[in-house]
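Derivation of every value follows stated rules applied to the coordinates shown; laboratory data play no part. It should be emphasised that the depicted structure is a prediction, and the values quoted were computed from it without experimental measurement. Cβ atoms are built from the backbone, for glycine too; each structure is taken alone.
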Structure I
Amino acid sequence: MSDQLLRVEGLTAGYGASRVLDGLSFTMGREAVSIVGRNGMGKTTLCKTLMGMIKPSAGEIEFEGKRVEGEHPEQVSRLGMAYVPQGRRLFASLTVDEHLAMLARGARGKNWTAEAVYELFPRLAERRKNGGAELSGGEQQMLAVGRALMLNGSLVLMDEPSEGLAPTIVDTLIEAVRHLVEQDVAVLIVEQNLRAATSMADRQLVMVSGRIETETTAAELAGDSDLQRQYLGVDA
């Protein structure tokens with residue numbers, strides 16, 4: 001693994017009296033890592049807690065050497081952590097160009113510009129004058145990823161990026177994740193789609209009841225039907 005970028009130690013968080021994350025710990029470097037698990041294990045809660053949308057009741061989050069637990073989402077984003085939320089959350093009336101232009105003014109660097117996003121996702125370039133509501137689900141997901149890249153951060157969190165998408169679009173996202181890692185951008189992927197999760201990252205962290213139960217590799221998870229049934233509730 002490359003040098004440590006993100007360290008999560010003993011993270012506990014939830015909603016009111018309901019505890020969802022229960023002493024969760026892991027580390028990652030400038031790499032792609034998938035977090036997999038059944039529904040209700042706390043994967044989306046983890047993303048929101050890392051981004052500062054949920055305040056943890058215990059534990060530490062260290063990002064690029066700085067403690068960020070309890071920071072506001074805007075500060076976490078400024079430090080270089082970007083979020084691609086489940087459901088995409090685009091503006092229906094804004095064009096593709098306008099979505100990207102909103103973030104171009106506040107970008108931390110110049111590696112990711114609108115043109116770089118269009119090079120990564122040529123289909124978006126063809127649809128650059130279309131509004132968010134006029135895009136297909138796959139195009140919306142490409143735009144959500146592109147919008148996150150415009151922050152020019154060092155880590156992108158992707159929450160269920162393949163949800164509801166055709167296999168050809170999932171393949172496009174897989175190639176995009178590989179390209180990001182080649183460009184020294186780390187990607188943390190929360191996924192239920194086994195093929196997407198194992199194609200996007202070699203490291204696979206299995207989440208059970210709010211904590212990381214085990215770590216495995218893409219090859220081991222993809223090839224072990226017993227492991228899939230035990231932790232994911234799916235057959236090979």
Structure II
Amino acid sequence: MAGNWKMYKTPAETTSFFEKFRPLVEKSEHCEIVICPPFTNIAAAVGATQGTRIRVGAQNLYWAKEGAFTGEISAPMIQAAGCTHTIVGHSERRQYFGETDETVLKRTLAALEAGLTPIVCVGELSEHRESGQTEAVMVEQCRKGIVPLTLEQFSRIVIAYEPVWAIGTGKTATPEIAADAHRLLRGQMRAHYGQAAGDAVRILYGGSVKPDNVRSLMAQPEIDGVLVGGASLDANSFASIVNF
């Protein structure tokens with residue numbers, strides 16, 4: 001159960017969030033919990049989760065280890081700051097910052113090399129869905145962004161399916177639509193990496209997940225977890241999602 005805070009909260013607000021959140025999930029052993037705050041809050045988040053099962057992730061990373069890349073943050077820096085995970089290829093990075101399937105692959109490889117678990121995002125725009133291109137788009141994103149990984153590398157990633165039309169819009173893919181997309185992705189992974197690896201990869205659903213719809217989403221056997229945006233900013237709300 002992963003939370004993506006996007007561009008919200010200060011370090012002080014981060015500390016305050018975890019003071020409320022920690023007791024609500026201290027007995028939650030049925031899942032991994034990962035929260036991805038902005039870079040400036042990573043230190044506060046890592047400090048506030050010390051000694052708990054809550055993991056901290058970054059929202060993005062650059063593929064070079066170091067160099068003259070003003071404004072960028074590398075995988076070794078993120079790992080040294082105490083993160084275990086990083087989101088890669090979020091639809092907002094694709095939409096606003098020129099992320100492509102090729103750069104998703106480069107970032108994923110950099111994360112793996114640093115020992116981070118990449119949460120690799122794929123998903124279609126509303127025009128793709130309306131014109132019946134959902135499957136073609138997702139197959140292409142997998143072909144360029146995931147399938148070049150070796151089997152060993154693939155075994156260390158998490159995939160997140162995010163229908164872009166359902167992010168921050170209040171529209172949620174029905175559990176059935178989400179499950180169909182997850183089935184498609186898992187089928188692609190089985191075809192390339194074999195049945196066992198395809199079965200084992202965790203595929204999260206992201207797109208307007210809230211306390212009142214998480215149960216019906218998680219009832220779908222194809223959905224292994226969720227990547228939550230806005231609802232992860234409130235401790236009670238995200239705890240009720242974790243403890244669905």
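Observations, loosely collected:
- helix-only ellipticity at 222 nm (-39500 (n - 2.57) for each DSSP H run of 4 or more, over all residues; to 500) from the coordinates reads -12500; which among I, II: II
- Looking across I, II, the calculation of relative contact order in percent (Cα under 8 Å, 6 or more apart) that yields 26 traces back to I.
- Value 12.6, calculated as mean count of other Cβ atoms within 10 Å over residues 12-19, assigned to which of I, II: I
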